[in-house]
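Please find the structures below.
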Structure 1
Amino acid sequence: MTATIKQAYQQIFNDEPVLFFSPGRINIIGEHTDYNGGFVLPAAIDKGIYLAVNKRTDTTIELYAASFNESYSCTTQTVAKANKQWPNYILGVVNELQQAGYEIGGFNLVMDGDLPIGAGLSSSAAVECATIFALNDLFALNISKQKMVQLAQKAEHNFAGVLCGIMDQFASMFGKKGHAIKLDCRSLAYEYVPLQLHDAKIVLLNTSVKHTLASTAYNTRRNECAQGVQWIQEKYPAVNLLRDATIEMLDVCVKEKDSTVDNRCRFVVQEIDRLLQGCEDLKQGRLAALGKKMFATHDGLSHSYEVSCKELDFLVDAVRDNPNVIGARMMGGGFGGCTINLVKENAIEALIAWLSNSYQQATGLKLETYIVQTGDGTRRL
């Protein structure tokens, strides 16, 4: 990939580039906990976005996306939302840097990657992190990694129009090979937790569906969680987020008022607890115990939080009793995307062959599969 992108840059701009890489991410456990002030457990992976970049002597910004074979250009003075999406992840970063008072000049940029788009592996966050890391390096802006993460998240909010949590950008920037990141979404304090899989590997199974419910349901879930907090606050005013709530509080304040809101809140409180226990499992090398929690998370997401779909449920149920699958669950916001599976390495090939066939028969869809490993975060190559 580095050779290809370097060659493309040389051909287009007749110049030598500087190369950067930013990884995609997975999330081991801890779904829909981020906007409730809880914890998440992401890890950077060995697939991601590559940039070949260099400064220009004028204020022009020239962009080329190899995977789309498309170009886009503007100047540092005329940065605005583009009518196609991919430039907005780059221009959004430029905009946030300028809004924050950083001075950057023109630059040439070629983008490519080996991260599947739309599979829920946060390709957009990888583009944003690669861009801000590259511009920080080229223009000697001296921005801390933490500040870069926050600016990259704002770029997604303001230019791409997605009100994402901080997890994707954080995992992309701070990833560490062989580890997951236990991230406190309220304080942004974090610690690295060893992710030693021994004879197992991480297998992602892409449903190849994205149901239209996703964005509206996401906002509805956020509102339902906020409603639960509001009811709890009437009796326990110190509770500002579901992160601070307990099952006992839900029993007293929410359960009798609205069973749907109670289900949503109960899932989040349980999921935060599962994640904290899961981190201890990893530290103690109890992979089977973590795997059981992954299945429990999926069941909660499917039945209590109701953000799964028949395709995701099919893939998890299909491996539930397979002794070679340690754990599995849907990953991400829901209604499509991937399941994440911990699978014994010597069984992967046979499992994928069998699942591909049975999934196609059940849904009429082709199953996409990716075997990934943990990797380091955003960096200059």
Structure 2
Amino acid sequence: MKLIPILMSLSLVAASFAQPTPTISPELDVAAKSVVFRLKAPKAQEVNVHCQWLGKPTAMSRSDDGVWSASLTDVPSGVWEYGFNVDGVAMIDPANIAQKPQRSPTTSILHVPSTPPASWDFQDIPHGTVHRHNYLSKSLGKQRELWVYTPPGYETEKGNTYPLLVLQHGSGDNQRTWVEHGKAHWIIDSLIATGKATPMVVVMLDGHPLGMVPRDQADRREASMQAFQDDLFKDALPLVEARYRLAQGPENRGIVGLSMGGWHSLTIGLNHQDRFNWIGSFSGAVDEAAIKTALDDAKGTNDRLKLLWIACGKEDFLLERNTQLIDTLKSRGIKHEWVLSEGGHSWPVWRSYLTEFVPKLFH
């Protein structure tokens, strides 16, 4: 009889440490191409989920236990963004560790593999390595971080040197986004495995050296560009060149980016053709005034550059600025490649651009 109080006490202690039943979200059935989203919000009045492939919100239903859910079918393959809206407040899915890296995260990631695999899907092929470096940027006077991709075999093939690509994200994202959301490492792995791409090292920097800068603050945006360039040339590239086996010369250097990163790549690349012979822009925020010298020197630009590759979607809000640049390049006789694709200002478009752009490099 004396054991009963002890057992009851132990039961109470165990109950106090018991974990609540976890909410599973998203619950993906790859074969059926269906997904269930769930969010526990017992006090919420209205919850919906906004899925990138639909382009509009889907209302969620509340169960008696306070869990809201929505079941969707015919989910297309791809790496998709989604997020919840709870009584007017946008939020990530707290049950999903896969989040789009942003300065103010609001979207989670749903990855639906393709059959056969797309270049951005994980495949049973040789894979490279993604390295993370924290460093003190002396030009900025603060701690910074960059990520570096090295191709399969880099660690074992000690004598080889590799070309270097600078790959930049867009406004609001960071140095992690091209890997964690863009799947750049898997894309390049796939292209190398199929013999379509030259093995290369890729460096990805935080493109916001002064923090987020509003589009209407031209002076601060110019200062941000200069700060980014200073960090790239004085701190980031010296770090990468000192630690990795890189082939030398501008013929072994490329720079490309999307949106704000396209602005970075066009402005820095075209103004420093002695450092970069391969330049790309995906849906770039074009500023022709900033590249006037290169535009005015068509012969020099044509002689130095091995590739100037520009792409934009038909529904992209930056299409007009990109087509204006293409008109200028044509009128000046500057060699370039222009891709006008379907789609808007979004990651599904940019993954496809990277898949098309990388095989053109370093030949």
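General remarks:
- Here mean count of other Cβ atoms within 10 Å over residues 84-91 was derived from just one of the structures 1, 2, and that gives 21.1; the source is 1.
- Test item: distance in nm of label points 7 Å out along Cα→Cβ at positions 36 and 276 calculated as 4.8, pick one of 1, 2: 2
- Relative contact order in percent (Cα under 8 Å, 6 or more apart) - structure with the largest value, from 1, 2: 1
- Here mean count of other Cβ atoms within 10 Å over residues 148-155 was derived from just one of the structures 1, 2, and that gives 24.2; the source is 1.
- Rg/Rh (Cα atoms, Kirkwood Rh), for residues 44-219 alone derived as 1.04 - corresponding label from 1, 2: 2
- For Rg/Rh (Cα atoms, Kirkwood Rh) computed as 1.06, the structure of 1, 2 it came from: 2
- Value 13.0, calculated as mean count of other Cβ atoms within 10 Å over residues 76-83, assigned to which of 1, 2: 1
- In this comparison of 1, 2, the computed figure -13500 for helix-only ellipticity at 222 nm (-39500 (n - 2.57) for each DSSP H run of 4 or more, over all residues; to 500) is attributed to 1.
Throughout, read-outs are computed from the coordinates displayed, never taken from laboratory work. Just so we're clear, the structure is a prediction, and the values are computed from it rather than from any experiment. Cβ atoms are built from the backbone, for glycine too; each structure is taken alone.
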